[in-house]
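Some structures are shown below for you to check.
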Structure 1
């Protein structure tokens, strides 16, 4: 197994098969869809949940992630990773990614980028090491996921 899949498997605590890797052509399209969704969320053109957290509230970010993992247990998604400047897309269950969000962020370097299979729902958890006040950005867009995040946020 290549080091990439070994590292991802270790972060997710289960074996990620090479067959879960998306083709290069589809990877480009998925990445473009993710970027377009994120831009729309930044410009308030989409239904969104967007919140920033300081370093001392880091645990809230991961509590939110685990809450979503429990609510979207069987949803297959595209995980977009940018390791070493390369963009890879892996098919994986969202619950696996978000249950292990902290380990995935360490594996990927600074973020978790997820796009639903229908490409309408997206999620970014981005860690900004240089900013102690806005250390984590959590941005979610789509028809369903932002509402789930809002419900989880109200329960924390």
Structure 2
């Protein structure tokens, strides 16, 4: 793709390769984030892990499991280390009230979950923060038998 009709201006950008590599890094982070989210949300909604485990170390370790093989230096990638990872869970009851439960509760609840990596550093320019990635879904818990429906399954991810 060229932005000029004149031959003399059709040259490669010196920053082009750097932008391409940074985009690949963000894409790798996003893919790993989705895989970690799917695994963690499934374990939580089935009652196999508790909320404090999910928002604590388990979520970060799951992300690390998927992201570490895809990047050169996982520790340098996250500027603030474990603090660059956020896992947010809200439980909303049938009256629309946000509840701050420490554990999964019985009954019909809407569970809104979001996972985020912020302050992702460039792999080629250590001083460059290339951005953040975020992924989330909402689930409707049907009963206490770990049955749930992903209510945002058909919504496109951007």
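Nothing in this text is a laboratory measurement; each read-out follows from the coordinates by a stated rule. Predicted, not measured: the structure shown is a model, and the values here were computed from it. Cβ atoms are built from the backbone, for glycine too; each structure is taken alone.
Have a look at 1, 2 and say which one yields 9.2 for mean count of other Cβ atoms within 10 Å over residues 10-17, as calculated. The read-out was computed on structure 2. Largest in distance in nm of label points 7 Å out along Cα→Cβ at positions 50 and 114 among the labelled structures 1, 2 is structure 2. Figure out for me which of the structures 1, 2 the number -9000 belongs to, where helix-only ellipticity at 222 nm (-39500 (n - 2.57) for each DSSP H run of 4 or more, over all residues; to 500) was derived from the coordinates. Structure of origin is 2. Here relative contact order in percent (Cα under 8 Å, 6 or more apart) has been calculated and equals 29, so which of 1, 2 was it run on? Derived from the structure labelled 1. Each of 1, 2 could give distance in nm of label points 7 Å out along Cα→Cβ at positions 98 and 122, but the derived value 3.6 comes from 2.
The greatest value of distance in nm of label points 7 Å out along Cα→Cβ at positions 42 and 130 among structures 1, 2 is that of 2. Consider the structures 1, 2: one of them gives 50 for percent of Cα pairs over 22 Å apart as calculated from the coordinates. Say which. Matching structure: 2. In this comparison of 1, 2, the computed figure 2.2 for distance in nm of label points 7 Å out along Cα→Cβ at positions 18 and 34 is attributed to 1.
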